[in-house]
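Listed next: structures, encoded as structure tokens.
Nothing in this text is a laboratory measurement; each read-out follows from the coordinates by a stated rule. All values derive from a computational prediction rather than experimental measurement. Cβ atoms are built from the backbone, for glycine too; each structure is taken alone.
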Structure 1
Amino acid sequence: MDTVARIRKIGFRKWYERQLIESHFYLITCFLGIIMAASAVELSGRRESLGDLLFAAALGLGGCVLSLFGWQRYKRIMVVAEHIGDHATCVQCNAYAKFTVVDAGRALHAEPVDIEDAEEVWLKVECRKCGNKWTI
């Protein structure tokens with residue numbers, strides 16, 4: 001399910017909360033990858049056999065891949081969630097997160113959101129309280 005569909009289904013507040021939780025799971029994944037890479041450096045110092053060295057190399061490579069993947073996902077989720085969250089207040093009635101999504105850019109229909117094309121990361125919303133329309 002894409003970002004727009006999730007916001008429409010569960011509402012902005014719950015979507016935002018879930019995005020923050022999910023992004024922090026990816027941050028934890030990143031830290032675990034760093035720990036794996038550091039463990040590999042420690043294991044490679046022992047070099048008791050070729051198998052141990054290969055295991056250390058595989059552990060280090062896996063840790064690097066895991067940490068890079070976790071960091072990229074964390075960053076992507078946080079950029080989108082914070083951008084939308086910062087602009088979720090109606091300028092007319094000052095209501096926070098009380099809007100209906102009217103339209104959205106192509107990037108928000110992709111999973112994961114493509115933040116590289118900033119022109120396509122937008123939401124057109126309408127305030128449920130006063131009817132004001134604005135673009136996030």
Structure 2
Amino acid sequence: MIMTEDVITLKKTDNLETAEQLFKRHKIRHIPVVRGDVIIGMLSYTDLLRLSFADITNDDDDNSTDVMVYNMFTIEQVMKRNVVSVSSSKSIKEVAEILASKEFHALPVVDNNLLSGIVTTTDLIKYLIKQF
């Protein structure tokens with residue numbers, strides 16, 4: 001009910017510059033890394049910020065430092081493995097409990113071992129706001 005179904009994804013062979021462009025273009029913070037429709041990892045914008053100086057300088061015209069740093073790493077090296085996921089049949093309460101107890105803010109929704117969506121803390125907050 002609250003998950004995003006049209007999920008922006010990456011392949012482990014994509015580069016980190018592509019990932020940063022997707023984060024910024026779509027105004028998202030988490031991108032599942034997939035092989036076909038099977039999730040193999042999760043990349044967050046925070047993962048990129050750990051490598052990047054982009055938000056420190058706020059200089060969008062000169063991203064050569066970021067590109068150089070990004071070229072030193074692959075998505076496979078930076079992504080989180082052993083991703084916690086939920087099925088689409090989980091209740092909103094169950095999803096909220098998982099997100100509240102963990103140190104991440106997005107859960108891929110996986111049905112029959114295939115990625116079918118993503119649910120984030122922002123989705124939960126928007127749902128909560130609609131209730132009032």
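Thinking only about FRET efficiency 1/(1 + (r/R0)^6) of positions 37 and 117 (r between Cβ atoms, R0 = 30 Å, to 0.05), which of 1, 2 has the largest value?
Largest value of FRET efficiency 1/(1 + (r/R0)^6) of positions 37 and 117 (r between Cβ atoms, R0 = 30 Å, to 0.05): 2.
Name the one structure among 1, 2 that Rg/Rh (Cα atoms, Kirkwood Rh) of 1.21 was derived from.
Going through each structure in turn, the value belongs to 1.
Who wins on distance in nm of label points 7 Å out along Cα→Cβ at positions 45 and 93 among 1, 2, i.e. which is largest?
Of structures 1, 2, the maximum of distance in nm of label points 7 Å out along Cα→Cβ at positions 45 and 93 occurs in 1.
Consider the structures 1, 2: one of them gives -10500 for helix-only ellipticity at 222 nm (-39500 (n - 2.57) for each DSSP H run of 4 or more, over all residues; to 500) as calculated from the coordinates. Say which.
Values: 1: -20500; 2: -10500.
It must be structure 2, since only it matches.
Work out the source of 2.7 here, i.e. which of 1, 2 gives that when distance in nm of label points 7 Å out along Cα→Cβ at positions 85 and 109 is computed. Write down the numbers at each step before the final one.
Numbers: 1: 2.7; 2: 1.3.
Considering all the candidates, the number was obtained from 1.
Comparing structures 1, 2 by distance in nm of label points 7 Å out along Cα→Cβ at positions 13 and 101, which one has the largest value?
The structure with the largest value is 2.
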